[in-house]
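Just so it is clear, none of the values below were taken in a lab; they were calculated from the coordinates. Fair warning: this is a prediction, and the values are worked out from it, not measured in the lab. Cβ atoms are built from the backbone, for glycine too; each structure is taken alone.
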Structure I
Amino acid sequence: MPELILTKDLDVPDYHRLAGYRSRGGYGALKKALDEMTPATVGAEVKKASLRGRGGAGFPAGTKWGFIPAQTEKPKYLCVNADEGEPGTFKDKVIMERAPHMLIEGIILSCWAVGIHHAYIYIRGEFVKARKILQAAVDECYAEGILGPKVMGKEFCLDVTVHAGAGAYICGEETGLIESLEGKPGKPRIKPPFPALVGLFGCSTVVNNVETLAFVPHIIERGADWFLKIGSERNPGTRLFGVSGCVVKPGVFELPMGTTLREIIYTHAGGLPEGRTLKGVIPGGVSAPILTPDEIDTKADFDSLAAKKSMAGSGGLIVIDDSVCMVRLLARIARFFAHESCGQCTPCREGTDWAFKVVSRIERGEGQPGDVDKLASIATSFAGITICVLADAAAGPILSFVQKYREEFDLHVTEKRCPLENKAPSRPGP
């Protein structure tokens with residue numbers, strides 16, 4: 001069995017409470033850092049561990065911290081991205097609901113390393129249960145002196161604020177998140193300047209994902225060398241994979257980076273239901289271009305999936321079997337991105353809506369000759385030219401679905417119906 005890091009104690013009674021977390025050594029890494037290390041050595045250890053961001057981009061956390069100016073007259077901030085709005089993704093919620101103190105310890109260590117005295121946890125508004133558990137954990141920390149004017153009795157002050165978002169997917173983009181925290185519509189900013197220099201309230205800001213920060217206490221406790229021995233080259237450590245769709249055992253699985261998609265699907269998620277065959281897998285939330293069955297021996301890490309022209313993204317694997325209409329699935333994905341576009345960039349605002357209308361027309365059996373090529377052309381036209389990457393996230397699925405399942409799209413146009421209608425129960429349309 002692979003070594004578990006984040007999930008090994010999740011079954012401990014009351015692990016979400018301070019007493020339960022401490023019973024398993026919780027806040028030991030923080031005590032070690034405050035007693036034996038300097039902020040610089042904490043940052044150096046995380047950088048040495050090559051901890052790559054688990055939110056989607058895979059950018060090294062230690063390197064990101066290093067972009068923050070050491071000396072500045074303005075305050076510095078940490079924004080914890082707990083929005084988790086990518087369809088097919090649900091692993092951060094597990095940490096917040098079952099191990100909130102692990103996240104808080106990671107926050108404190110990160111703030112200690114960078115010289116930050118106020119952190120904001122921007123949590124998705126729909127995560128009501130997770131928000132209540134997280135706020136209760138923060139309150140426990142204030143009551144016990146783990147947060148506040150003297151963190152664990154040391155000359156270091158830190159406040160943590162839990163802030164509920166309003167349910168916009170675009171607030172998972174770091175500058176959209178910052179705009180929302182400032183009380184504005186969550187519309188991404190033009191970069192540069194980057195948040196490291198001009199972020200929250202015009203100050204230097206670090207933005208890290210929940211899972212990323214949860215690894216920090218373990219790296220400080222056990223060392224970067226230990227972390228580097230797990231996973232694959234340039235992709236060390238474990239990762240939480242949220243597996244959903246057409247599998248026997250959907251759920252969240254902690255596995256070494258570099259575990260193949262095949263192993264995740266067939267060994268850990270129990271394979272497909274009896275009588276079904278694999279048709280495709282989306283490896284990192286719906287924005288990740290789809291892979292076909294002959295590509296599932298790919299390692300589920302950032303570099304290997306990028307080499308396949310897809311991405312590890314948010315770690316959400318969506319497994320698709322032969323009963324699924326790919327045109328209908330793409331229509332639902334396209335509808336999501338059209339709805340979630342913030343509207344400030346014309347190519348994204350108009351292009352995502354246009355793409356949704358075309359693919360919906362094809363799915364309804366009303367497609368015209370040339371519509372499939374038109375759909376691909378629309379996606380190509382709005383990718384790579386907008387302020388943020390939502391347009392790219394919408395284009396990736398469209399282009400990969402059309403390229404890899406072209407015959408199915410063409411049959412919808414020529415036969416004016418879904419060729420799978422007699423093979424699977426009817427499902428609601430988009």
Structure II
Amino acid sequence: MRRRFLLPLLFLCGVSLYILAGVALAPFHADESTLIFMSRDYAYQFLQGDLARIYYDPEAPLTNETQLRLINGTINKDLIGLSWHLAGYTVDDLNTDWDWGGDWDYNVAAGHLPAEALLNVARLPSALLLTAGAWIIFALGWRFGGSWAATLATLYYALNPALLLNGRRAMMEGSLTCFSLLTVLVGVWFVDNLSQEHKSAIRRYLPALALGLSAGLTVASKHTGVVVVAAVFVAAALIVIVRAVTARAVRQALGHLASLIVAGLLALGIFYALNPAWWTTSPLTVTHTILEWRQDLLEGQTEAFGGYADFGDQVAGFVRQTLIVQPQYFEADSWADIPAISDQVARYDLSPLRGISLGGSPLGALIVGFFALAGIVILLRGSDHPGAARWVILFWAAATAIVALISPVEWQRYYLPVYPAIGLLAALALAAAIKRVLRGSE
């Protein structure tokens with residue numbers, strides 16, 4: 001029993017050290033300047049108590065700071081603020097926002113580049129949450145495929161160059177990945193809990209409360225997290241409805257649906273509590289404004305950087321970014337000519353901490369894709385009795401894959417949510433093959 005838990009613990013600790021060891025090596029991205037600049041909201045809210053500087057007033061002149069505050073998540077910028085605060089920095093030590101209209105030399109001279117020590121401190125929250133995500137994907141693998149699947153899914157996650165690169169940066173991807181996976185895990189717990197009889201009301205409703213908490217944190221991390229949240233909630237609701245029809249337990253199903261509604265309301269409440277900019281304006285007004293800004297942003301990115309020509313081009317980009325997975329260090333081609341960035345990329349590429357592109361080539365992509373599809377078949381067939389909760393995984397994988405497939409630009413960050421799903425599905429299939437071989441050799 002001791003060995004059974006000691007080996008996974010040592011494995012996860014080793015994986016965690018590997019992820020964290022590469023934080024300082026990750027090449028700089030200008031969006032890190034923006035997130036550090038935005039972290040001054042932490043000072044406004046928690047150090048100065050000046051919430052008036054955060055509140056959104058649609059009648060006031062629109063500033064870049066206001067727009068950034070509304071279209072981005074709050075979790076990581078507040079954690080960045082906490083991180084530099086604990087490290088002894090003040091708001092006066094923060095860089096100003098990166099100006100994409102200026103070149104590298106201009107931005108450095110204008111104080112838009114954070115100091116190296118501050119940058120590394122600001123990267124810690126995202127990197128730590130990315131590390132926590134490895135433990136969560138291990139738990140998901142264990143739930144659906146045992147120790148082999150848990151180990152393989154975690155290795156895929158921890159070695160994935162795109163997850164490592166973006167999660168190690170002072171950006172929103174670490175928190176989005178962690179809390180998205182937590183929402184999936186809690187969703188599985190919620191579904192598993194449906195078939196159990198609990199005398200205690202706390203044990204009966206605890207999964208729903210945990211689901212609301214994790215869902216709220218996911219969307220507060222990055223608004224696109226709503227895709228994962230919606231997939232989990234829809235899967236859970238459909239499972240409850242199917243159970244009601246097949247088992248004719250309508251009253252019990254209504255109770256479960258009510259708990260899902262409570263979870264959804266809790267998620268909205270947590271998101272609202274973590275977004276003080278929304279507090280003085282109608283949420284519907286803010287939501288409409290953000291959607292308009294998001295649409296304008298995507299159109300601007302597509303126009304400036306070039307989007308996909310057609311659906312076939314999108315499919316090819318999907319394959320490159322989700323199965324081959326060579327790290328994309330920057331989106332603007334002009335950054336390839338910046339000596340400071342070229343040196344950082346070269347150093348990172350030579351490091352074993354860079355990760356491994358398990359696809360790496362068209363042949364490798366074919367192998368990864370094959371095992372991922374085989375994992376889908378395993379879940380659809382209900383092999384090894386994974387239960388109704390397998391539909392949570394299937395809905396999550398489908399939702400993240402569809403959103404990645406329709407991405408208008410080939411930016412690797414837009415494909416990140418699907419990587420853990422691909423890794424878990426492929427791990428389930430490979431683990432099943434390994435178990436079959438081992439049973440045959442006995």
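Comparing mean count of other Cβ atoms within 10 Å over residues 50-57 across structures I, II, the highest value is found for I. As an exercise: mean count of other Cβ atoms within 10 Å over residues 34-41, calculated from one structure in I, II, equals 23.6. Which structure is it? Of the structures listed, the value fits II.
Starting from the value -22500: which structure in I, II was helix-only ellipticity at 222 nm (-39500 (n - 2.57) for each DSSP H run of 4 or more, over all residues; to 500) calculated from? Attributed to the structure labelled II.
Can you spot which of I, II the value 21.6 was calculated from, given it is mean count of other Cβ atoms within 10 Å over residues 42-49? Label of the source structure: I. With relative contact order in percent (Cα under 8 Å, 6 or more apart) computed over the structures I, II, the top value is the one for II, the highest of the group. With distance in nm of label points 7 Å out along Cα→Cβ at positions 58 and 250 derived from the coordinates and found to be 2.6, which of I, II does the value describe? Derived from I, not from the others.
Here the criterion is Rg/Rh (Cα atoms, Kirkwood Rh), and among I, II the highest value is seen for I.
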